[in-house]
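A.B. asks: Scrolling down, you'll hit the structures one after another.
Read the figures in this text as sums done on the coordinates, not as results from a lab. None of these values were measured; they are calculated from a predicted model. Cβ atoms are built from the backbone, for glycine too; each structure is taken alone.
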Structure 1
Amino acid sequence: MVPRPSYPQLAGAERVLAEAPLGDETAVLTDRRLVVGGAGGERSFALGQIAMVRAHFERSRRDIVRGGVLLAVAVILFLVAGPGRTFLLNMGTSLEPTARQEQTVEGGGLASAVRLVQRGLDAVAAVVGALPLLAVLLLIVGGVRIAFGVIGRTVVTICAGVGEFELARRGRRPELEEFAREVGQRLPAPRPG
């Protein structure tokens, strides 16, 4: 079951002029104020406090680039994993005659060191053998980042008081842009200075 967005608390005399669902929040324009309510609480702006409202659609180049980098790293991991693992296993195997020869020598102290190096190479080869799993994970994450960057988001920026507040939804949302226009039309006219 999809959770229903939280609806802000309104005074009995307030009249709702427009509203916009924002995931788990809802933005409501009344005849007196703009209220954004959600699970995390409410933010309220009297219409007289709002200096400017602006809406725009943006694609995230940053997400697209980061996703591309993750895809490139995944391809490199795929290319390196097989040959790297084979190289390390061959190195460990090539040390076997040396270990046997050192074992026949009195004391055999170097044989244990060679065996230790062999085990280390085998452990590193096992880690390198797991790189394709990491590469698959990077492919998925990189693909998702690119998709989110291409899908973009619609952002409504509200300048009120001394700060800015953003309402954003993934994708192009004409209803959110229309909501911003409605808020802008309801703002009081600036007083001549």
Structure 2
Amino acid sequence: MTGELTRLGAVTWLSLRGSLRGARLIGLAGFALVPSLIVASVASTHPAANTLSDSAEGLFAVLTLPIVTMVIVLVLSVAQFRNEIDNETLLYLSDRSITRPMIVIGKYLGSLAAALVLVVPATLVPLLIAVLSGGTMYSADVPVTLAAAAILAAVAYGGFFLFLGLVSRAALLIGLLYGFLWEELVPLLPGSAPRLTLVF
């Protein structure tokens, strides 16, 4: 059992390290900065303290959670198996002494950790910018609640998009269509339809 956990740790670490490097890291880090840049732009207009704090908090619900988090998790999760399958290197990994479920779990945990490295700061830094720029101080539960929501979203999106990467060559396109059409349009429907989205 210890050997299996060691191999799981190795797959997780390799997945994390492979996710956070090169042009992908630069692009995703830049994308994660968008909410902070928007709040900094709002702060530069010197709005009222409450307005600044409310805009930073509201930005989480309309941009950070449904778009920034979703895209970051999509890009990282889909790449986990898609690259291995396309390069035909998955066979080498599956021939080793680690079981297939442990490979999937390790890839999932590695991509989730990589996503959280980007998503949690994208959630909390805008709040910090708002407060440092003269916004009203948030109660202690606001950053904790937003961070918890971002983590839960990354966990849910990560599992779904990792699955897409396993079953479809067009996983990135399907994920984008799902995120920008289904997740954005279904919540506008009446009744219990919004419950069919991951964001809900």
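A.B. asks: Here distance in nm of label points 7 Å out along Cα→Cβ at positions 75 and 155 was calculated and came to 2.5; which of the structures 1, 2 was it taken from?
C.D. replies: The value was obtained from structure 2.
A.B. asks: Could you tell me which structure in 1, 2 was used to calculate helix-only ellipticity at 222 nm (-39500 (n - 2.57) for each DSSP H run of 4 or more, over all residues; to 500) as -23000? It would help to have the intermediate numbers written out before the result.
C.D. replies: Numbers: 1: -17500; 2: -23000.
This value belongs to structure 2.
A.B. asks: Between structures 1, 2, where is distance in nm of label points 7 Å out along Cα→Cβ at positions 51 and 171 highest?
C.D. replies: Working: 1: 3.4; 2: 4.5.
Evaluating distance in nm of label points 7 Å out along Cα→Cβ at positions 51 and 171 on every structure, the highest lands on 2.
A.B. asks: Here relative contact order in percent (Cα under 8 Å, 6 or more apart) was calculated and came to 32; which of the structures 1, 2 was it taken from?
C.D. replies: Of the structures listed, the value fits 2.
A.B. asks: Which structure, out of 1, 2, was P(r) over Cα pairs in 5 Å bins from 0, in percent calculated from, if the result is 1, 8, 15, 17, 17, 14, 12, 8, 5, 3, 1, 0, 0?
C.D. replies: Comparing all candidates, it corresponds to 2.
A.B. asks: Same structure, new question: Among 1, 2, considering only mean count of other Cβ atoms within 10 Å over residues 59-66, which has the greatest calculated value?
C.D. replies: Comparing 1, 2 by mean count of other Cβ atoms within 10 Å over residues 59-66, the maximum is at 2.
A.B. asks: Turning to a different aspect of this structure: Please compute mean count of other Cβ atoms within 10 Å over residues 27-34 for structures 1, 2 and give me the label with the greatest value.
C.D. replies: Details: 1: 20.2; 2: 16.6.
Biggest value here belongs to 1.
A.B. asks: Another question, if that's okay. Out of 1, 2, which one gives 0.00 for FRET efficiency 1/(1 + (r/R0)^6) of positions 19 and 115 (r between Cβ atoms, R0 = 35 Å, to 0.05) as computed from the coordinates?
C.D. replies: Computing FRET efficiency 1/(1 + (r/R0)^6) of positions 19 and 115 (r between Cβ atoms, R0 = 35 Å, to 0.05) on every structure in 1, 2 gives 0.00 only for 1.
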